Structure I
Amino acid sequence: MLGRVRITKYTHSCVRLEHEEGGTLVIDPGIWSEPQALSGADAVLVTHEHADHVDLLRLKGLGVPVYAPRAARMPGLDFVGVEADEDFTAAGFRVRAQGGRHAPTYGERPDCVNLGYVVENSLYHPGDSLHVPDRPVKSLLVPLQASWLRTDDAIDFVHAIMPERVYGIHEAQLNERGLSSVDGWFGEEFGRRYRRLAPCSSADE
């Protein structure tokens with residue numbers, strides 16, 4: 001088990017995990033996330049192929065291992081293909097892949113692969129899905145807004161997992177009024193367990 005881990009939130013769905021032994025793992029560095037999210041990264045996890053979760057141009061020249069669903073369509077990017085329920089190590093972190101499909105918006109679209117990742121049996125990033133992991137986690141990264149998401153479904157997702165800490169992600173398309181409304185719902189339901197980190201801010205796990 002690793003020691004203390006620092007989580008840094010970047011715009012939208014990107015988070016950076018740094019453990020005190022020195023490894024740095026970045027999840028879902030998309031086209032809206034800040035370039036510094038990848039500075040000094042040792043490995044990258046990609047949940048699925050959509051551009052708000054993976055910036056192909058940045059990753060092509062990064063020179064570190066990139067792990068993504070085996071069937072993901074990411075032209076020109078060399079990556080390590082991962083399947084659901086697979087265990088692996090990335091940047092010194094133990095990771096378990098979960099789920100398998102992107103949440104549908106309408107008429108089963110979009111239909112692409114999506115993997116959530118449980119990191120160190122402690123933190124869960126679901127990507128674009130509300131798949132409940134196969135084990136309890138202490139920290140949950142919960143999507144706050146998407147064309148495929150209703151607020152009540154996101155709240156039910158948190159209730160189904162009941163983590164100690166809840167961090168809001170996937171919110172880049174909300175304006176300040178929308179963010180205030182969503183924060184209000186999650187804050188009322190989960191109290192001090194809920195927190196939405198501003199872009200480039202951090203918390204210790």
Structure II
Amino acid sequence: MADTRNADLTYGASDYIVHAAALNTASPSGFADPVTPWINLGWITTDGGLFRIEEESTDIEAAGSLEPIRTLMTKSVKTKQVTFEEGLNPLVRALYDNVPLASLEPTAGVASYALPDKPADLRYAFIFDSMDGNKRMRLYAPNGKVTERGEEQQQTKDIMNVQMTFTFYRGASNTPAVRRTIDYGGIDVSGSFPTP
């Protein structure tokens with residue numbers, strides 16, 4: 001068997017950018033930079049984003065078999081955890097505080113709003129872009145919301161980070177919850193695919 005290992009296929013993101021827009025906003029084609037109505041959520045910690053897929057299944061057992069006769073996939077949840085460094089970015093605050101973005105528009109330089117007693121179901125479309133030289137990866141989610149929030153700490157020794165976990169759901173017309181796009185940056189990957 002041929003050795004197809006290729007160090008150029010390693011990936012260490014040198015930048016990580018998150019954008020949000022109204023629910024079910026279409027993703028820009030390819031790797032075009034998101035423009036209006038997409039809004040950049042600002043600087044992110046060097047940890048980037050942590051993407052998870054949690055799957056659950058149920059085994060069906062039957063008499064006469066020592067092994068399950070069938071396995072049913074019962075759940076597949078896709079999430080992304082990101083820590084934002086711009087604690088006063090209006091969209092970051094709106095997502096964390098679970099209030100409409102318009103609530104943070106200042107009057108005479110000040111915004112004041114009540115945190116909801118009952119959580120709102122505020123959903124947006126998201127783009128998570130990472131780059132490694134000419135290589136790029138994009139996750140696009142047409143329907144997502146913040147489902148977990150980290151603790152918030154204003155302090156004198158460091159900036160206030162805002163950590164959130166986003167959960168993704170199918171979009172309009174039953175579009176996938178998450179679509180991944182990869183630009184190999186000109187690397188020849190043809191040896192990675194077996195020929196029949």
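Rule-based calculations on the coordinates, nothing more; no lab input. Treat the numbers as computed from the prediction; the structure is a model and nothing was measured. Cβ atoms are built from the backbone, for glycine too; each structure is taken alone.
Key figures for this structure:
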item: Identity of the structure behind -1000 (criterion: helix-only ellipticity at 222 nm (-39500 (n - 2.57) for each DSSP H run of 4 or more, over all residues; to 500), calculated), options I, II; result: II
item: Entry that produces 21.9 once mean count of other Cβ atoms within 10 Å over residues 118-125 is calculated, selected from I, II; result: I
item: Top of I, II by distance in nm of label points 7 Å out along Cα→Cβ at positions 54 and 150, largest first; result: I
item: Read-out distance in nm of label points 7 Å out along Cα→Cβ at positions 6 and 30, computed value 2.6, structure in I, II; result: I
item: Among I, II, which structure scores highest (criterion: Rg/Rh (Cα atoms, Kirkwood Rh), for residues 22-141 alone); result: II
item: For volume of the Cα convex hull per residue in Å³ computed as 109, the structure of I, II it came from; result: I
item: Comparison of I, II - label where distance in nm of label points 7 Å out along Cα→Cβ at positions 14 and 134 is highest; result: I
item: Which of I, II leads on relative contact order in percent (Cα under 8 Å, 6 or more apart), largest value; result: II
item: Which of I, II yields 7.1 [distance in nm of label points 7 Å out along Cα→Cβ at positions 62 and 110, calculated]; result: II
